[in-house]
Structure P
Amino acid sequence: MPSDPQFAKKSLSDDLIDASVPHRLPGLSDIVEAQKRIAGVATRTPLVESPTLSKRFGKEVYLKLECFQPIRVFKIRGAYNKISQVSGDKVVAASSGNHGNAVAYASRLLGKKCTIVLPENAVQEKVSMILENGAEVVKYGKTHPEREEKSREIVRNTGATYVHPFNDPLVIAGQGTVGLEITEQLSDFDSVVVPVGGGGLISGVSVAIKARKPSANIFGAESEVVPKLRAAREAGRIVTVPVPPSIADGLLASSLGDLTFEACTKLLSGSYVVSEDEILSAMGLLVREAHIFPEPSSAVTLATLMAGKDTAKLGKRVVLVISGGNVSLSLLSKVLA
């Protein structure tokens, strides 16, 4: 699929695309530059083997622990890389929580005025974190398209720059630094499993890893509630799926973007779809055996192993990206119970 500006005019959220940035999938050099920009802001997170999980699944299981970022989620990487390149003093983002928190955090560090459009039913813990970082919060609607419409209004009225949660080259490049770190921290591995919301994380990780280690396989993991990656791979085009409620609120994008679809089409070896119950079980196992507190969206990677769905193709040494740890206390209590 082409990724030139002419195609972008027909793409998801085309009227919110930042025209100051070439609309193309980033390459390895872009991700290396992003790594330099975010140094000292985003944490170089641990990559550790879990002996217990390795024994349980008959593989060497490594965890890339993005839950140890300052805001407990990988999205600080892409948000800071993007906002550090914005020339104006105002930014706006539509989010279910984590992206908004990352944009608010980065904006505070960079001295930008920030507005985050959240759903009316946003998790209160995430709302509080965004407010603590000095952003203005606007609650509007329940779906991402509704939040984007509100963001358009704010952009028109204020001249702010919209920070897309995934379909932006600078955001993708920032997320790709996760992949760079994996290649620097582990000399040999067979596969990497990455959560898929709108595809920004898996796109950046795939570009970085395929450039540094072409033999490695990249697999996506998503909730069966919103299987937009599976639908797109089966149809050979971007597919918009319904977005019912889900415990994995960080994965609720209704479709991929044109850039993330391009990356997933060209670079992925496959994808997995897991149930809500499998996600909850994976969260519990990570708490008990790895002693971390993952949010549901990040537990989908371990859920693929627990579900046992054709995992032989992952090989003997597999890296699971644990993308965040912003889990609500009520859900954590349920998992522990």
Structure Q
Amino acid sequence: MRATWLNGCRSMEDPLETAREIMRGVGRVIVGKQDVIRKITVALLCGGHVLIEGFPGTAKTMLAKAFAKKIGGVFKRIQFTPDTLPTDVTGFHFYNISTGEQVFRKGPVFANIVLADEINRSSPRTQAALLEAMQEKQVTVDGITYPLPRIFMVIATQVPYRYEEGVYPLPITQLDRFMMSVWSGYSDPSEEVKIILRSDEIEELDVGEPVGLDKLVGAQEAVKRVEVSEEIAKYIVNLVNYVRGREEVLIGASHRASVSLFRAARANAFIEGRDYVIPDDVKLFAHSVLDHRIKLTIEAEVEGLKPQDIVEEALRSVEVPK
């Protein structure tokens, strides 16, 4: 039986239309990059986080702002630098002289969309301040735990290691908290012409009417009703285990990766208007979900092998369910 959101008029009350309107709205100010917009939307529908790697000036910050404005959420930006402290992320307690009480001042992590800009410029200690927030949607300061909003997403940008000095590689535990990673590169010449001609309009971030957080929650719940067969689930597990089993892989993708690929495929099927997942949904997100979680052996890196090569081999080798 088809899910109810596939039938009848698609209005903004319709969860599917809400998801598609988010993509359309962001697409009004982000020229091109439809693949990136779709993947961030999928992560948003799954309650996941996204790591964006790319050169300066390739719309990474604008993407985060556009998504926050379109969903009608609170946006906060953390500019990571070598001297950024964990309390600059989470917040801190201070003594209120007038009341004689300890008061908690919330950090920028208390928002719906948090932009962790150039996250790999800060020390590992500061990077770790996001771990609890990203996994458990809460922050613990001085032994006291504070819940984060139900709609909570970290969009982190990362300076490419091979082009910059003074950056701290994200540990695998941190990378594993990101549902997926995406690349935001330079636009092609025809798109760059549109960017120039529409630069004033783009800077105004006219994404249209916000869809509202309540409707986004409704879309997130609707995604969970998309059917995933046991054959598809086995296909996901087989892909991940193929990667783990390669001798060139020092650290393979975690169980969290399998769950993330499952959820991403389900959300993509939802956006496509289907109430069931097909293998192509899985294939579309395999690289985004798995690549950044793989650490190769030193020997493999010396030979020029990349995580993308291992995932591509898995996609070619693992039997696809019919």
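Coordinate-derived values only; no laboratory data. Here the structure is a predicted model, which means the values were calculated and not measured. Cβ atoms are built from the backbone, for glycine too; each structure is taken alone.
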Q: Given a value of 2.4 for distance in nm of label points 7 Å out along Cα→Cβ at positions 234 and 306, point me to the structure among P, Q it was derived from.
A: P
Q.
Once mean count of other Cβ atoms within 10 Å over residues 138-145 is calculated for all of P, Q, which comes out largest?
A. P
Q | Origin of the value 35, 60, 5, where P(r) over Cα pairs in 20 Å bins from 0, in percent was derived from one of P, Q | A | P
**Q.** Answer label among P, Q for the case where FRET efficiency 1/(1 + (r/R0)^6) of positions 242 and 314 (r between Cβ atoms, R0 = 30 Å, to 0.05), calculated from the coordinates, equals 1.00
**A.** Q
**Q.** Which entry (P, Q) yields the derived value 1.4 for distance in nm of label points 7 Å out along Cα→Cβ at positions 50 and 130
**A.** Q
